[in-house]
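What follows is a set of structures for review.
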Structure P
Amino acid sequence: MALYTSHLPKWKRDEIAEIQRLSSEFQLTGLVDMYGIPARQVQDIRRNLKGKAEIRMTRNTLIQHAFTEIGGEIAGLLNRLEGHSALIFTNENPFKLYSMLEKTKTKMGARPGELAPEDIVIPKGPTSFKPGPIVGELQQAGIPAAIEAGKVTIRETKTVVKEGQEINKKLADVLIKLDIKPMDVGLLLQAAFYGGSVYESDVLAIDEVAFYNNIIKAASQAYNLSLNAAIPTKDTASDLLTKAVREARNVAIEGAVASSDVIDAIIGRAQSQAKALQSVVE
């Protein structure tokens, strides 16, 4: 333990040592944002990640002490250490971990003051509410509502808040009553240290299907370029030879260059031309 942490209480020194141990045992050490995640949600996430990743909630100051003592590139994680950060350890690569964490997210109701993650749209149609104060509450929240056939009905599809805008209390209350849960709740991977490098969250959010399709497209374009430019590779050599043989054969036939490989085709072509000429003369 470094001298400048020797004055800390034993439990803090033990916690720093445990962080360092986990960082050395796992291939990946990451920071996740725990802000706003209910305790029950955290338990569900832990259960879903069991055997794949280990989450450790501790104080930011102790994380700072631990990484500073380790030194090297892992200290780069400290640039993202803020708010309600926690540690996550795994042997998966950062892209796989990011994808795993995204799959553990669930939908929850919005709280006043939160920003809409996307446009929140209230669809037109009947609700399950009976006539009452709810009509006024909907209208105050900017949702056109009326009573039809003994039930409260949304009269037209309405975008009540756009992506990035703040959700006020009236709207938050109404969304809960309508059972609309716009907020994604789960662990957000802020940064990960893996293989000697720190990966920020913005480079980890990739569309795997689109990425795979791009690779397939690039491979196809590279193959076509190699074939059309006659650049031999282990993947195109056979096709290049086939193409060369086919083109050489066509040149021999067109030029009437007799050889054992094309003589039949040349004679056949000559006969065809002769018949065509005979039909014109007759």
Structure Q
Amino acid sequence: MAIRAVLFDLDDTLLWDERCVEEAFAATCKYAQDKTGVNAEQLEAFVRQAARELFASYETYPFTQNIGINPFEALWGRFAEGEHPEFRLLEQLAPMYRQSAWTQGLQAAGQPNDALGAELAERFMSERRSRSYVYDETYEVLRQLIAQYPLLLLTNGSPDLQQEKLNGERELLSYFDHIVISGHHPQGKPDPELFKHTMSLLGIEPHEGIMIGDKLTTDILGAQNVGMHHAWLNRKSVELSGNIHPEYTIASLREIEQIIDEINSKES
């Protein structure tokens, strides 16, 4: 049968999350540079490294891996929602984690200053929350597709954080029949049960849907695990390596309709 529904990832597929994070780091580190003379680029590198190492050291790390929460989201997330008990641990850990990451980054950059570390942690949260970007073609493509197909948003992450991102681009909400956030479920992408849940919401069989996303290990592998059509969004022309081989590779969301037409022509 032909394609009957289209599923989208959120971060760095529809929303330009990477740009938001990069700009928030740049603004925060520039503030530190103006205040202390520390090299902004070096500070960012040290803070990113400290954040990764700290995040991986917590007992919540396996849970965040399963649900799909990365260290830089935890630098501004509050984790106030979600029924998993691990969210309550994350909620308690987050303030200490944020301050420690920035304080350790400052120390590694030769500017040990606990008070400034705490200030930068708060500033980064504010800088990140002040930014929201969608890709140029996002709304154009969604308007085209919604006229023909039900759309479902399938995103990994913490319920309150992902909802906050969506609230920053409220127009996005109007395009989707269903929004599925992994933090409301036992596992995140690529778990087959999460994809089966989306199919039950849409009332489709695996071959009647197509998953669009930028991450091979979550979006593409998850679709492959249930036999769903899929297209890897590879805007940066990353060289394919490893054992995950997408059915389709696209450089822009504007290529989706052509791929759907190709799939439908094969099914007819």
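One of P, Q was used to compute FRET efficiency 1/(1 + (r/R0)^6) of positions 87 and 127 (r between Cβ atoms, R0 = 35 Å, to 0.05), and the answer was 0.20. Which one was it?
Details: P: 0.20; Q: 0.90.
Derived from the structure labelled P.
Figure out for me which of the structures P, Q the number 25 belongs to, where relative contact order in percent (Cα under 8 Å, 6 or more apart) was derived from the coordinates. Display every interim value, and only then the final one.
Details: P: 20; Q: 25.
The value was obtained from structure Q.
Which structure, out of P, Q, was Rg/Rh (Cα atoms, Kirkwood Rh) calculated from, if the result is 1.32?
It was calculated from structure P.
Can you rank P, Q by distance in nm of label points 7 Å out along Cα→Cβ at positions 111 and 239 and just name the one with the largest value?
Max of distance in nm of label points 7 Å out along Cα→Cβ at positions 111 and 239: P.
With helix-only ellipticity at 222 nm (-39500 (n - 2.57) for each DSSP H run of 4 or more, over all residues; to 500) coming out at -16000, pick the structure among P, Q it was computed from.
It traces back to Q.
Using the calculated result 22.1, 66 for Rg and Dmax of the Cα atoms in Å, for residues 135-222 alone, pick out the matching structure from P, Q.
Traced to structure P.
Each value in this text was obtained by applying a stated rule to the coordinates, not by laboratory testing. Here the structure is a predicted model, which is why all the values come from computation and not from measurement. Cβ atoms are built from the backbone, for glycine too; each structure is taken alone.
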